[in-house]
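In what follows, structures are represented as structure tokens.
Nothing in this text is a laboratory measurement; each read-out follows from the coordinates by a stated rule. Model, not experiment: these values are computed from the prediction. Cβ atoms are built from the backbone, for glycine too; each structure is taken alone.
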Structure 1
């Protein structure tokens, strides 16, 4: 699924761009006017969560889900704690909902611990695909309601377990899983995927234009529905359009594939770079939006490749340390 790896690269690049804006150009009075950041935020994290669910081709067993969860928590604890000691605050890393930016790995670990319940529907309703789909949808909604109830946990417990992010992004993760499980992506990719992608992109732009000024004021269920619809339109459009690139072998496509296969390294290491980038000259309306987009994209691309390099060095150091420890044990 080369187009999925390319989409992961785009999602990761947009996440880094969003963080460049957030950490480098953040200004209490002017931030709400950052058009590029606000548009990116309508879909970039939902897209990443959708893809995180899409790559789960089947509900794992409890043993496998625990192994996967630990594989996410380990880099969070090792690299995230190192980041907190060197740059951030250790108290924020453990107690705040953002966990110094490493909240995604905790939420992903929690989602994987939930996923074995979806084996129940497959086992009970085998060979009854329609009923299985309905049961999965109802089960997904039940899990979402559990997260909603857990929102009432007092702090710091709720923040420690990142309940708000779990409630916010569970729908996108589980939609990605169900789309893959029931091959619903064929509705976008089987025929006329380019035309479908363009129509969905137009629908996204029109819906966002109509609702943009009111997004900041929406509350409750209305906010969830409107923002979710906008994000899903963007995700569906990008999925259909990137499907056209599945056999593309241009230099850009090759780099997207390369980046898309190193998203974990990019995610855990890019925080070591962006907090040292200061671009106050990008704040305010005096700079052309297009020029601002070019500058932020260039910074984000540099951070992405620097993070991949740091990840490679980290893996080499870990392998060497493992060999040393294994040699010591053997001796």
Structure 2
């Protein structure tokens, strides 16, 4: 079994994964409430909260540690003070127990997370089922990253395109702050947008050329700021839903157009969506339509595996190695770190 630890930002999380059965248990301690008054994540506060939460979460797994063969931990990218808390705990466990220690790239976890559901359906046939879906276009959209990647048949991951400035999730949260909505504001923009008219306020698309797969969202926030400067508080209150609808539409249109262009420029057998912004229902439906129009299966990470979570880290630690189902990584010196 694999015990995974995630602490890249403001979620303290642990998960236990058994290749022959799937994810056995996942626990998450969220810090969202603590950071609301600051309008965003404060790294020093987040790291102190990880220091308190992680040992308490580990207590739930004490009885199963003897059956664990591998300890996986997020090694980055993320907030350094937060990452250090998870890595320190993982190293201490490896040193104390002699288990194999595996450092997992957080973004690789997101790439593999849409496949967790496929594995859960039939662990024994997962490798064959996944092979039929490769090459795979992964769409990772979160608060810190926005990129398109290709997962090849040899499990090599190649970044095809990314944002040149802000991530889409960051654009949602900063846009929400400009609109006077509390952190985290992406979900609130989606709620208001559902009642708004996307045609009343039209915002620019960053890098609109289809030949260029790069994305940009910083100009969108600037456009929103300029629009709000021309409005009174009363106008903002009246048109909040329309502003949210137009703003969200501009973000989603760019993501959808770039994903469609990437699919038309390459050979793929499936499409995947993951990252915190993947919980946006409009985005999920629009990208699903893009895949279906090309007769490609669409894999979307479960809501609990879209944000930062240890389940995807545990799964990636196994799935990225292409090990046969039921096979664990061989023991190694306690502080040997194998990067995934």
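Given that P(r) over Cα pairs in 10 Å bins from 0, in percent, for residues 67-138 alone, derived from a single structure, equals 20, 33, 20, 16, 10, 1, which label among 1, 2 identifies that structure? Don't skip to the end; give the middle numbers.
Working: 1: 20, 33, 20, 16, 10, 1; 2: 17, 34, 33, 16, 0.
Here the read-out was taken from 1.
Here Cα extents along the principal axes in Å was calculated and came to 65, 53, 50; which of the structures 1, 2 was it taken from?
1
Out of 1, 2, choose the structure whose coordinates give FRET efficiency 1/(1 + (r/R0)^6) of positions 59 and 275 (r between Cβ atoms, R0 = 30 Å, to 0.05) equal to 0.20 when calculated.
Numbers: 1: 0.20; 2: 0.50.
Checking each candidate, the match is 1.
Using relative contact order in percent (Cα under 8 Å, 6 or more apart), single out the structure from 1, 2 with the greatest value.
Numbers: 1: 33; 2: 25.
Looking at the calculated values, the largest one is 1.
For the read-out helix-only ellipticity at 222 nm (-39500 (n - 2.57) for each DSSP H run of 4 or more, over all residues; to 500), a value of -24000 was computed from one structure; give its label from 1, 2.
Values: 1: -24000; 2: -13500.
Structure of origin is 1.
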